[in-house]
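**Student:** Please go over the structures that come below.
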Structure 1
Amino acid sequence: MNGVFQFVSGHPYLFANLPTLAAVILLPRMAPNRDFQRAAVFSGVACLPCSLAELSYGEYWHPVLLGGMHYGLESLSFTYATGALAWLTAGLWSIKRCTAGTRSFSAAFLRLAPWAIAVTAVYIALLLGGMNCLTASLVPSACLLLFLLVRRASLWRLALSGLASFTVVYLLAVRLDLAVWPDFVSYWNPTGPWGARFLGIPCGEMVWAAVFGAVWPVVIASALDIRFGDEESQAVDGAVGAASYARTAASGDSTC
């Protein structure tokens, strides 16, 4: 029993992720909207490649992984859980009104790929230019958000919802983890540019959560071409108005 306790207490990164991972696997099954369910799964799966960024995060944090590795099961479980959680929290306000225009995950991945390649290229360039790893990931992510919102401005509500809801949920989870595993905080570099703590939480986690919570749901909605009820109503109203105007114009022409 002592051995199990020591193993659990010595691997907080592994065990702290398990409740969130279980929640994001089970909760989508309870959603009444199948497109919302599929988007949650896609959000987690699409986020998995982001786990590779942990290999370059040594100056920001250095968690203990199984087998003493620098990349492992913890990296994958964290990225899937946070990717799915970002969608679940941001999209909760429209759980019954969202519809996916892209039904195929492969098509969604193809749509997402150019954005992922561009963000990765900028990230690597900023790292090679001497920028710290966390800032180098935040800058292209924020730029991607602006690009996607310019393409489709109606997603601003989803971005704000994700920023507010995911940030709160994520930071509450981190605070709980630190209460259960007080030594967990030692995994973050306190002397780095993002290592200062507020309420016991590294400031880098707060900023990362806000940016990721805003960006990722918009990425998923753009990749799956997800539409919401209010957008559809506006589109229908616009189409009806255009048709009405056309009929009026035609009638006026015939009268003349």
Structure 2
Amino acid sequence: MFNRKMIKWLILFISIVTLSCSDLIISFDQDDNWIVKDSADVILHYRPKNYSNSASPTSCQAAYILEAQNIYYQAIQDSIDRDYHDKVLIYLYNFDEALEKIGTNGGGHALPKYNSYYYTFIDSNRSITDHFGVVDPYIGAHELVHVITHRTLGYPRTKLMSEGYAVWLDGTFARLFIEDIISYYRDEQPDKILTPDNMLFNPNDYQSSVYYPNAGIFIKFLVHKYGVETVNSIFTVPANELAVHLELLTGENWESLNSAYDQYLQNL
């Protein structure tokens, strides 16, 4: 658990440097200067030593990344009750080349159609043990969630479903647990607590440091209240139809859901 002052300053910093993974543009790199490390479910591409002025992963770091991604690969399927069998390709860019190649040097971007994602290798970061039990992961589960959910559930019609699932299943945003972030917003910056309508209809009005944790907590609430299969069934529903679909599935209207969500937030 982190104190509130730490959370405040980390969120402020993150809001400046973090881009939405849906905002990134990939500059496809045709070179083949990759070291490739294979596994049953994931293939990792990373840069060789001294490729650039920034650190490349060592062989041990690459192995650790691959081990963690294989843990996430199975845990994501278990969480959404879907089977997925394709190999995922990861392209890990060095920090000093990532901004030009993938549009950010503070995260990454998924291309589910191609069972792949692109990410920035950052050699040091704030320590965390995630809820999968992985200690200090170099890459979390977020982009892998995009690949697996989009391929097994369909392509989402809302940012709420796409990013909400990714943040819910990862459990963190920028190496802070989303429960800690939302609890802090609730108590210290209540204007950063978003309503379901805010998240559904106005997703681009908010910084990612506000939108992502809210979306992740809301999806977690929906799964807790209605079960994952019900929430899976609205993954591809457009924004203007989602409330009606959910009411038909659950028998609970949107206003009642909003009230239940308010109470859920108060109990975090």
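A short reminder: the numbers here are calculations on the coordinates, not readings from a lab. Just so it is clear, the model here is predicted, and its values are computed rather than measured. Cβ atoms are built from the backbone, for glycine too; each structure is taken alone.
**Student:** Comparing Rg/Rh (Cα atoms, Kirkwood Rh) across structures 1, 2, which is largest?
**Tutor:** Comparing 1, 2 by Rg/Rh (Cα atoms, Kirkwood Rh), the maximum is at 1.
**Student:** For relative contact order in percent (Cα under 8 Å, 6 or more apart), find whichever of 1, 2 sits highest and give me its label.
**Tutor:** That would be structure 1.
**Student:** Of the structures labelled 1, 2, one was used to calculate distance in nm of label points 7 Å out along Cα→Cβ at positions 128 and 160, giving 4.0. Name it.
**Tutor:** Here the read-out was taken from 1.
**Student:** Taking distance in nm of label points 7 Å out along Cα→Cβ at positions 48 and 184 as the criterion, which structure among 1, 2 has the greatest value?
**Tutor:** Going through 1, 2 one by one, distance in nm of label points 7 Å out along Cα→Cβ at positions 48 and 184 peaks for structure 2.
**Student:** Kindly point out which one of 1, 2 the value -15500 was derived from, the read-out being helix-only ellipticity at 222 nm (-39500 (n - 2.57) for each DSSP H run of 4 or more, over all residues; to 500).
**Tutor:** 2
**Student:** Additional query: Quick check for you: by distance in nm of label points 7 Å out along Cα→Cβ at positions 120 and 208, which of 1, 2 is greatest?
**Tutor:** Once distance in nm of label points 7 Å out along Cα→Cβ at positions 120 and 208 is worked out for each structure, 1 has the highest.
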